[in-house]
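Some structures are shown below for you to check.
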Structure 1
């Protein structure tokens, strides 16, 4: 066993010690479902570190995420369902199966062609297991809405269900915006919600056509807004003004100063 394998085995042993009768009460009390909120949180923290280009933070967050993968596998092994080795074997087989252009009939495919092949093999496998499965049924229901909209559109587009010109997509955005404004003018709450959803969906579609991840764009804007709001709040506090007592003009002034910074 080489040093890297020993490191991995040691990590598994540490987790098993924590789950043992003489181990940690918190770790022993966890179930597959109770760990899910923490696993989701660690995933978002890893994404945040990657987006920030912070490799030290990313290393730490990937470790936390790996811990949850091992934790889930350990719990499954205790129940006699599968173990971490089964996870590795399944993943290895999947990677080989979904890259026939590398491991079978070697071809130099473009990234788009590789993605199309991946989805085709994935759908074929899904239908073999359940003939009622559809193309879009593979998109997780719990995925964040912006990302889910992007993936649904992406999958549909792989089968030709898509706009051909960017101009047409932009016209669709304008059309949905007009329908949203009309719903607002009628003060129809049910239709307002529906049309707002349609507008957001069309904006996600536009982002996809210009090869931009809407989730990433929105997160960047949220960070920008948060940074500027924090600077504004601190500037007001330095003048002895509580945020709740500040006037709109005072906030606007310091907001503009924050933008300059």
Structure 2
């Protein structure tokens, strides 16, 4: 579906593309950037529900939301043709889409599970970023922000397909920061620790199934376990991520690229 024409005031705002934006963290990022003067284009596989649509429409700078499955090249091409037609450039790309669609240990995961995880968490980032670079080059304040995970640098006992894909994302983050520096495109990653989002809810559902207990009990158990490992003794939320993403995206952040910043309440113990 083509993007509808916006007024000149909105068109003059910096343009931010956020993937995986139909719910959870992506939706939180849409709100943060829309409230801070950005024209936001969010994309996701799912349609927005009525309540979410009303919430976004109530913002001063109304975000644009388009359905797009970033694991499909044709969907991504349609998305960028829309952006080119309306804006002609992009100032900020936030690669947020991802997740562990299949929960399991190394021996439980199939080869197909690995392929799907790499497609969603790594290849899609390649696909989006490669298509975005020509539009980012037209900006005077171009930024790429990759939403990653501390599991990329500190894998646990489950979901190695996810942590391996995110480790690849960090490698790509550093590579892109090197090769895009000559175009003044800054590339940074945020490594998320335990954060209350829809992914957290999915983890508690998986834990409940493994332990044969209720989701509420699994949520409490997982929350207590994670808090015990975190010096600040609390989980993160979408606002925490949004504040850091806004800092990385702002025009005055000019000498920070190639970084992967741990946003985890101090959980990661490495130097």
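Of the structures 1, 2, report the one carrying the highest value of distance in nm of label points 7 Å out along Cα→Cβ at positions 38 and 198.
1
Comparing 1, 2, where is mean count of other Cβ atoms within 10 Å over residues 46-53 highest?
1
Quick one: Cα extents along the principal axes in Å came out at 67, 54, 38 when computed from one of 1, 2, so which one is it?
Considering all the candidates, the number was obtained from 1.
Quick check: 17.1 is what I get for mean count of other Cβ atoms within 10 Å over residues 78-85, calculated from one of 1, 2. Which structure matches?
Source structure: 2.
Given structures 1, 2, which gives the highest value for mean count of other Cβ atoms within 10 Å over residues 22-29?
Result for mean count of other Cβ atoms within 10 Å over residues 22-29 over 1, 2: largest is 2.
Of structures 1, 2, which gives 4.5 when distance in nm of label points 7 Å out along Cα→Cβ at positions 182 and 222 is computed from the coordinates?
Structure of origin is 2.
Which structure, out of 1, 2, was helix-only ellipticity at 222 nm (-39500 (n - 2.57) for each DSSP H run of 4 or more, over all residues; to 500) calculated from, if the result is -24500?
1
Among 1, 2, considering only FRET efficiency 1/(1 + (r/R0)^6) of positions 118 and 238 (r between Cβ atoms, R0 = 35 Å, to 0.05), which has the greatest calculated value? Before the final figure, lay out the partial values.
Values: 1: 0.05; 2: 0.85.
By FRET efficiency 1/(1 + (r/R0)^6) of positions 118 and 238 (r between Cβ atoms, R0 = 35 Å, to 0.05), the leading structure of 1, 2 is 2.
Of the structures labelled 1, 2, one was used to calculate mean count of other Cβ atoms within 10 Å over residues 30-37, giving 20.0. Name it. Present the calculation step by step, with values, prior to reporting the outcome.
On the way: 1: 12.1; 2: 20.0.
Computed on structure 2.
Quick check: 18 is what I get for relative contact order in percent (Cα under 8 Å, 6 or more apart), calculated from one of 1, 2. Which structure matches?
2
For which of the structures 1, 2 does the calculation of FRET efficiency 1/(1 + (r/R0)^6) of positions 86 and 166 (r between Cβ atoms, R0 = 35 Å, to 0.05) return 0.15? Each step should come with its number before you reach the end.
Numbers: 1: 0.15; 2: 0.65.
Traced to structure 1.
Rule-based calculations on the coordinates, nothing more; no lab input. Note that the coordinates shown come from a computational prediction; the quantities given were computed from them, not determined experimentally. Cβ atoms are built from the backbone, for glycine too; each structure is taken alone.
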